[in-house]
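Visitor: See the structures that follow.
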Structure P
Amino acid sequence: MIFASSPQILAPAAAMVVAKLRRKPFVVEIRDLWPDSLVSGGAVKEGSLLHRLLVGLERTIYANARQIVVVPTGWEDHFTELGINIDKLTVVPNGADLAEYEVPDSKEELRAEYGISGFTAVFSGTHANYVGLDLIVDAAQALPDVNFLLVGGGARKQWAIDEVAARGLANVTFHDQVPKSELVRILRACDVGLHTVTPQEVFNKGMSPNKLYDYMAAGLAVVSNARVPLRDVIVDDEVGAVVEPFDLVEGISRVRDADRATMDRWHARGHELMADRFSLQASVTKLEAVLDKSLYR
């Protein structure tokens, strides 16, 4: 079979052509809704010629796929509006392997290794326009008693570095992108994982962010400003604070001030979610069933 994944729409388009030429079953995995993401981010004007062409291509790809894999729950209405039978949709969420997060070193040893001290909120991942770095910098300014560690790289990182310097913030540290094995060690040395996004309408259809699962697998409480997009993943006070887009400071403050019993409850629930719903092993089983269905329908 031909399997294609879509961080953008051209990869599935090419795979669709190859599948037709070779007369093979075609399965597509949709990780981002294109061109909706382009419209929401301001790169393409809704209703423009380019937008209409991309929507036509999107519909053609979905119509020609025997099976469609999506990462979040909540996108069903999008496919229905395009005239696609949602019976061929299967949700296979992102996730993490809990075994990768078993670290023999204590939290104190890891903190000493990476120079981490005090209550530390960590953001890991691509420093892109859509991740709300400005909201994190604003939170750092509002919460000088909280240390912020930003791990990764991307087009927006230099802006964040310059902005932190311009504001004279001493509680923000930047760390280059690291291999997964080292990222696990850094995460386990911190107290709370930050999942932030710039408010965009497309996100409200649903999301399944990898960094969220990394945080929970590492045993961190979580703060996210994506209450609506994450409605089918976590809710407020389940594994931390899930707040409205511009309430990041309130969310971080609430987790910082949580008592030990509350933190223990959040950690236990995070581990339970990762073991039961968002493990890579569970996703493998679901994906295997999808591929079998496309071959032997």
Structure Q
Amino acid sequence: MGFFPQYYRFLLSIAADLEALGLPGTKAAMLTEWAVRQGLPEAEISDLQRAEARRLVRRSGHTTADPGLDDRLRTFTARSATFALPNKKAAYELTHTIFYLSEYGRLAPDLQQEAITSLHFAGTLAYLDQNADLLAECCIALRHAGQEPPAIWEEWIREELRLYTLTAEAGASLADDYHEYFVCNWALATAGDALFAQPIPEGRVSFRAATGRVPVLREMSQQLFTFEGGRAADWSKMRGRLTASLSDASQEVLATAEAALPGFEAFFVGFARASKPGMAV
């Protein structure tokens, strides 16, 4: 920690987790006290990182002062238009912001309705991209905010988990699909499902998602970008033009995404990107 203070959040998280799991000692509190004395949380320029630092410091019984942080975080979550556009970084920052504001479901995050809309938009993009990891985080964040995720989303996550292959391999690569497997289990646990229902082999295990997902997001964006005659923000006018250019499997994913989100039309207004610089408002 003394030589690599730039990684203090990572190191504090590991230390606190190990002690929470039963490792004896109080090293996490000592490291946190040192980090606070050094002013490391004050060096963060990202509000999300400031929120993570605050949570880690509080976890060990210390405090940091950051007036206005919660207001700025809630302002970020409430700009729904941000999350109608393909931007994984912004979507993950949205879910993590709500994790920190809710203390991982222990507190009411006091979100505006626009923030719930943001999660619905981000989840819709994740579903269109067939990104189970991000979709699971959106489901978790919705439940932490006291909301019920769309049943279609959770059922798809449930089915994707069922299709996972867990294989014991002496030389198994660390670059497998474990993170997605873990987050999907976490999402379903918040919905009341049993955790890690599949038998896990002894030894070093490789976690592999099933192939066969049909991500349609890139195809939709490409079609919108190249449409002759321009794009319109009206989903009722664009649905036929857009679906006509998609494969049958892609059309099915799009239809399911639309069914999962009441108010899909509002999502499409942002996703269509019909407005251009210089257009009259």
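Just so it is clear, none of the values below were taken in a lab; they were calculated from the coordinates. Keep in mind that this is a model prediction, so the values were computed, not measured. Cβ atoms are built from the backbone, for glycine too; each structure is taken alone.
Visitor: Which of P, Q yields -17000 for helix-only ellipticity at 222 nm (-39500 (n - 2.57) for each DSSP H run of 4 or more, over all residues; to 500), as computed?
Guide: Clearly, the read-out refers to Q.
Visitor: Quick check: 25.0 is what I get for mean count of other Cβ atoms within 10 Å over residues 220-227, calculated from one of P, Q. Which structure matches?
Guide: Computing mean count of other Cβ atoms within 10 Å over residues 220-227 on every structure in P, Q gives 25.0 only for P.
Visitor: Okay, moving on. For the read-out Cα extents along the principal axes in Å, a value of 59, 41, 30 was computed from one structure; give its label from P, Q.
Guide: Answer by label: P.
Visitor: Ok, one more. Given a value of 0.30 for FRET efficiency 1/(1 + (r/R0)^6) of positions 172 and 204 (r between Cβ atoms, R0 = 25 Å, to 0.05), point me to the structure among P, Q it was derived from.
Guide: It must be structure P, since only it matches.
Visitor: So mean count of other Cβ atoms within 10 Å over residues 52-59, computed for just one structure, reads 20.0; which one of P, Q is that?
Guide: Q
Visitor: Determine which structure produced the value 14 for relative contact order in percent (Cα under 8 Å, 6 or more apart), calculated from the coordinates; the candidates are P, Q.
Guide: Source structure for this number: Q.
Visitor: If you don't mind, another one. Match the computed value 18.8 of mean count of other Cβ atoms within 10 Å over residues 124-131 to one of the structures P, Q, and report its label.
Guide: P
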